Structure P
Amino acid sequence: MSLPQKNEHYTYADYCTWDDDKRWELIHGVAYAMAPAPSPIHQDISAELTFQLKAYLKGKPCKLFPAPFDVRLNADDEDDTVVQPDLTVVCDKSKIDDKGCRGVPDFVIEILSPSNAKYDRWVKSNLYRSVKVREYWIVSPDEKIVDVYILNDSDGNYIHKFYSEKDAAPVTALPGCQINLQEVFAF
């Protein structure tokens, strides 16, 4: 199949046929090209978050998956929404298959880059809210802050919190887990 075109509607089945070196995401059938390789700072932050989360998750049922990792939010080939968060945590093993995650993950982290900041802050943030991801973080390397959005089970709304580079940020979706942001932003 040819590469995706503007003003076309695509599904996960289409997405699987694209044979090129670019990474793509689908949101409600619209194809978005992923930015080129992340910066060294982005990669350093991702590595530190991975290190801390892996240490916490050792021996626990939840699994951590760094990008690229397909998250098919509606869980079938007709799904028109496939994203690749920078980090994804899935606690229900039945959602993991050989293609990635089928369904809504428990926790996702997006690390902003200049080329994707608007997309991650608005398009993907609204998507994560609409499908009720339990918790998602938006990490800003430039500002050295983390926006944390936690699903409130009692009313279905999100609680929004900020943490700075001096904080230890709790991960509500993973009780007892705290991320040392001083280490995350030590670049």
Structure Q
Amino acid sequence: MDTKVHKVQLRRTLLQQRNTMSVMEWQLLSDRITTHLQSCSLFTQAKTILAYFSFRQEPDLSSLFTNTKYRWGLPRCVDKSLCWHLWQPTDVLETGTYGILEPHPNSPTLKAAEVELILIPAVACDYQGYRLGYGGGYYDRLLSSPEWDSKPTIGIVFDFAYLPALPRESWDKPLHGVCTETGLKFPTTGV
């Protein structure tokens, strides 16, 4: 089977599985993920962390955003790129192109040099640290750019979407870690 077709089918299956979770289960597992993140040295030693607003039952990280010890950066989709904005819980949000909540376009932006950690949403991640996204390529482009490619990254998925191997393309870059409700995992490739 061709890689693109396999990715489309796998994405559809995993998204269906994620959407069957009850709200109670989704919140419980999300809370476990945030607990594991808060005990991870990559997280605790960072000052500025890029994250995301949960969409379509992605793990919810919003309980982390009230911790004022950290500066939070959240994305806006601008053309084919992600633009990162400094965000605090009192800031206004708007619905972006894909129906995802985004910071206001006039809020302060963050540069790569200010960032110590990126928490990355995914449909799935594998034991080698590769991720399956939604197919738009936003994070692939971000992680391939020279100013961002060395930043520590943690993929965020539920454990059922943490798989032995995913189909991958030549441009795919492995993440430094993956966090699920069962804990933080580091790739077997030793990235």
Structure R
Amino acid sequence: MHEQTVLVHLHATSLTATCPRCGTAGSRVHSRYQRTIVDLAFGGRSLTLTLLVRKWICPEVLCSQHIFAERFPEVVQRYARMTDRLIKALQLTGVLTNGADAAQITSSFGMPTTAKTIIRRVLQLPLPSEGSVHKVGVDEWAWKKGHRYGTILVDLEKRRVVQLLADRSVETSKVWLRTHHTVNPFVI
């Protein structure tokens, strides 16, 4: 690893784990495997967590989940390579700036990433409820530049994104405008 990386080894110490399918507590360990997870920077250095995960045997004979891995929902989600708090930090930085600037800012704090990763994390955020929209701005944006474009609708009064439409066709925009009767069609 890079000399600017802090590596922390973690493992759970509980004697049982609950089967995610049936809810029965298992006490027999089947095997172990290692996960590498990136976390928020520590002292300006990248922080990598090496997590030793145990696989458990479900004691419930009728359960279809015979073997399951212990989970750490307060720290990291299933299959994720970043902690929840790192994802939140990337989302916050991406919402306040843009993908390229956010990547530069987070890298300077010891959390190197790319603009595409920032944008992907921001797109995972739920859109706020629309409420009533009176003035809307319409523009196109790239899901994948040169290949796939969508339409972004912005509430011009509240200055926030209202909707992301799957494509940039006039028909899709018309359908959205017809379903939102509070939009004033004569405002330019």
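Bear in mind these aren't lab numbers, they're just calculated from the coordinates by the rules spelled out. These numbers were taken from a predicted model, which means no experiment stands behind them. Cβ atoms are built from the backbone, for glycine too; each structure is taken alone.
The greatest value of mean count of other Cβ atoms within 10 Å over residues 55-62 among structures P, Q, R is that of Q. When distance in nm of label points 7 Å out along Cα→Cβ at positions 135 and 151 is computed across structures P, Q, R, the figure 2.0 traces back to R.
Between structures P, Q, R, the calculation of FRET efficiency 1/(1 + (r/R0)^6) of positions 23 and 119 (r between Cβ atoms, R0 = 25 Å, to 0.05) yields its largest number for P.
Assuming -0.23, -0.77, -0.90, -1.73 is log10 I(q)/I(0) by the Debye sum over Cα atoms at q = 0.08, 0.14, 0.15, 0.20 Å⁻¹ as calculated from a single structure, say which of P, Q, R it is. Answer for the origin of the read-out: Q.
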